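**Student:** Okay, got some structures for you below.
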Structure P
């Protein structure tokens, strides 16, 4: 049974999307909804804090890292660690406060452990990206408190395929001298569907708007390029599904590998490989009292090695298995919803002299419940998730600083939401959430030099469950192609796990020099020169914290005939404070605003816009303010047909004024001041074919 269109199904519990479909401006329409893949109910939904990128929208935003692809979406910024290693930051939170999913299933890599570790999925391999913000993501675990990024690749077909379809793309960019290509083909009938895809990307050092010295073992050079920022990536996948009268069952296998330089160290390169096998099945009406059961299972094997001057150094491994079962029950009176089970096992290890975390095992089990109560005026929702998390380390026989330890946690999260259709074109949403998150292995057991961040990191094995209370409200209006949404939120942590400076220094062996450095910790003085590198100590600590902000976006149709001209606008503001110390939290995005003119006439299309970043002067003690800047961008597209194929040629110009800028959310802006600017002007030309 499907829900009434006006009622929707998920404010405050799951994120949803609005289709921006052009309609007559003289007749306001009821908000029209579309399904978001990460929503387990699968019904059409009303507005909630979500952004979805696909098709032309994804093509014209895509960069070589996930973080930069999503950067500047309302509430979303990036950890920028060069062009390849950048994770998204959502509402001021990063790391394991953000859950990255692959087709709504768990993904295991080492990208949350260190800023120089890339996400194991390249944006070239993704068909659609869904960004879910706020407490609505709680069904995916406590570490989704900041939000969820769901990467959809379609490698397991979920609907019958008639005949053969596919797409191919090639492109090149001047800024990084990038050459990239990807291809996908699908075929089948009403009983079987097959899928195959492949991609390849290569880039040189990224061009920046100033000359930088690059000191390698072979000598020092100076150029307008970001030293050691080149890289390459390639991969592919095969998948297939069998369709039957009441559902489907499918398998996929994927593999990817990449090699790229660390922009923090001129002679360090990272080589990564990831393999994943996934199973997905949906059965409708499997048992009395249930409308459907969906099962997802996956197994991932990931490793990367860091090479210094070509010599293998530290090797990171992350292997994981995940099982998720969602059973949608038949209506119980007015209630519609589902119950679910999730089991996840993960092993992690870092082997090498610079390993700052010990090997660990994490076991997680969870039960969750989601219910929706449609009303004539809108809908009420409620959700609950209970987890059991066990984190242990056997220690390390080589590195004595890692001792055996084990911790167990029982996080509980809950959410309430309401949607009110106050008029055919107006809707109000609100939600309350209580979320708990178990600390990760590195937050508990880290103890060593983290060269990429220039710090000696120390975990705290006595950390308790992280706890937060969230509230948000939004108003949305839509009339034809014109729309607007404004929302505000606040998340208050009684215990927020943050990596903070202790004011102490250590050498690479862990010897401490104390507050007010007078020696290097190894017996030598600072004045005479250290025999080992001195690093500031940063420790994971539980503090009281508060995140609050505003997000706004919309569209105004300026010309409604041929040509069509739209003005897309966006803005956001986040304030994050360490209430224990009475100062701002580090690496928070400044106030931002942007606008883009979108013109279409026949086969032609054009975009021209900007994103303005204010000066970020709300920084903790010891950090320096980051100057504001404005980045201008433009694009031109042309669509035509060539036999059965639809072709789109596009030209995209990023940072067209070649503005020198530094990211306030990148740790490199503070640890390597003036050495890692954002990319300069770059022209990208590409061709995509759909058949």
Structure Q
């Protein structure tokens, strides 16, 4: 045999050995992944069940069990991560699915902490969640007449037109719920940052943003805000004008910010409850079908079945029996529960639930469609390995339910299911509908980016603890044009008064989802073959739109989100264009209306909105303002009193008792 032939055989032999070694290593890795998925389904399901029991029955016993299961899940994740890292270090050319799954297992979040820090973090999270879930506000004249957020306080913030009443709820919810969390949140930031650094990130905000696998994400989000800002500024100016008709001098038309207590809910996140105050054309078709739902004796159960029917009409999966048997649809009367609407995946490929304190109204009907969107996502990717059972990015998961709710809210759909007696087909009805949509979808964008900007800067350490409140309002002023309605101090903690802060949810998901949902919506309407105005599109009963959606949902996060976006929308980026195209008729209408009202030059707001004492409600605040005003009056009182005394003029309205009162104020303030 020639030397050349021998060399050739040697090369082939070495190549074969290398192939066998690599194949064997991947086989080993796959065996590890199979075992991981089998065990993870049990461990994570046990933890989720414990979390469910606690959230639907807030007892110390259930909390203790949840903490125990959290520890077990953390230990399992930590051990699995070490093994995954070993596989990744031994071989660097696994197939893409294997490498992706190993990398997800290796990134374990807070499970990286030692036992002491992990236990402290779990206690901090449990306490913040408990403060929020059990928060109440007592009536100012009766400390025994106290109410939880749902349904009493929520109803006031949605329906009351009494500025003072709204302020009482707004202020005292923050005092009673936010303030106790301030130090807890400081501990939370420290521990979450520590875990994030141990996982290779700069801080916890960087860890959250890592979900998007996009180094330019912050710049992209800022640019998308700039894209929608002109539309939002017009909406803001028009809402400001209409609110002034209701609240008078409490609203400043001269490029003023909007007081946070008048925006329709506890946080000013969604403005949809302002619709009756800002309706463009009165006397037209009612785009809110709450009254019709009640007239038709809709029940909570019927609302959920109506949403489920939307998905099955498109050829998607129906909710399985455990969903109907185990979910919490209404608020129990015999125990404390968390009411914020959430969908749950129990990691066992068959148990999916919704927890919600539902009321019979259109807003909750749309919320149900949203939560059922999460359930549908769970159902479509349940066949995947556990680490792939998630949205392509966190915004995708939120967008799925929203895109269904967009279609379900159209007059076309409401008419088709009998909740409208006639189908409107006129310009006025179109503008009314778009206004209602914008109050929810456009108004929330500045709120979302402002909240997340504040958190990212806190995580980075750029906002010191003693400026949390100050810079919270400065950022909200800048992005949303919203101002605090009463003076707030560094004793306060406004963020803690919101569910997503108290319960450790990234808010970037809600910002990105609003853009993503319009991209999904356009793609699904195109799949249906819709050729009319895009905002009228309803893809109920469209199996072609359903197929497009389900194919993307079934990918979970087994591929990157740009690939998932490409699969449904034909682009690999997040874009603002579909949203702006949807609202173009409303944008043009707002431009014309503001011009007719002589407000074209008042669009926008002063980004340094200062607090204005429009109204003072609480006892302490009253005393503070009284002392300030009394001191100012006192400066005038003393010279005048002495003048009258030495001029031998009897102080007719300035008495000795008044003098004593001024003196006493000085020493008691």
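Every read-out reported here was derived from the displayed coordinates using simple, explicitly stated rules and does not represent laboratory data. This one's a predicted model, so the numbers in the text were calculated from it and none came from an experiment. Cβ atoms are built from the backbone, for glycine too; each structure is taken alone.
**Student:** Taking distance in nm of label points 7 Å out along Cα→Cβ at positions 64 and 328 as the quantity of interest, name the structure among P, Q where it is greatest.
**Tutor:** Answer by largest value of distance in nm of label points 7 Å out along Cα→Cβ at positions 64 and 328: P.
**Student:** Among P, Q, considering only Kirkwood radius over Cα pairs in Å, which has the greatest calculated value?
**Tutor:** Working: P: 26.1; Q: 27.7.
Across P, Q, Kirkwood radius over Cα pairs in Å peaks for Q.
**Student:** Out of P, Q, which structure matches 0.10 when FRET efficiency 1/(1 + (r/R0)^6) of positions 80 and 488 (r between Cβ atoms, R0 = 30 Å, to 0.05) is calculated?
**Tutor:** Values: P: 0.65; Q: 0.10.
It traces back to Q.
**Student:** Upon calculation of helix-only ellipticity at 222 nm (-39500 (n - 2.57) for each DSSP H run of 4 or more, over all residues; to 500) from the atomic coordinates, which of the structures P, Q produces -500? List each step's numbers first, then the result.
**Tutor:** On the way: P: -500; Q: -20000.
It traces back to P.
**Student:** Additional query: For relative contact order in percent (Cα under 8 Å, 6 or more apart), which of P, Q scores largest?
**Tutor:** Working: P: 11; Q: 17.
Evaluating relative contact order in percent (Cα under 8 Å, 6 or more apart) on every structure, the highest lands on Q.
**Student:** For mean count of other Cβ atoms within 10 Å over residues 160-167, find whichever of P, Q sits highest and give me its label. Display every interim value, and only then the final one.
**Tutor:** Details: P: 13.8; Q: 16.5.
Comparing P, Q, the top value of mean count of other Cβ atoms within 10 Å over residues 160-167 belongs to Q.
**Student:** Have a look at P, Q and say which one yields 1.29 for Cα Rg over 2.2 N^0.38 Å, for residues 112-303 alone, as calculated.
**Tutor:** Going through each structure in turn, the value belongs to P.
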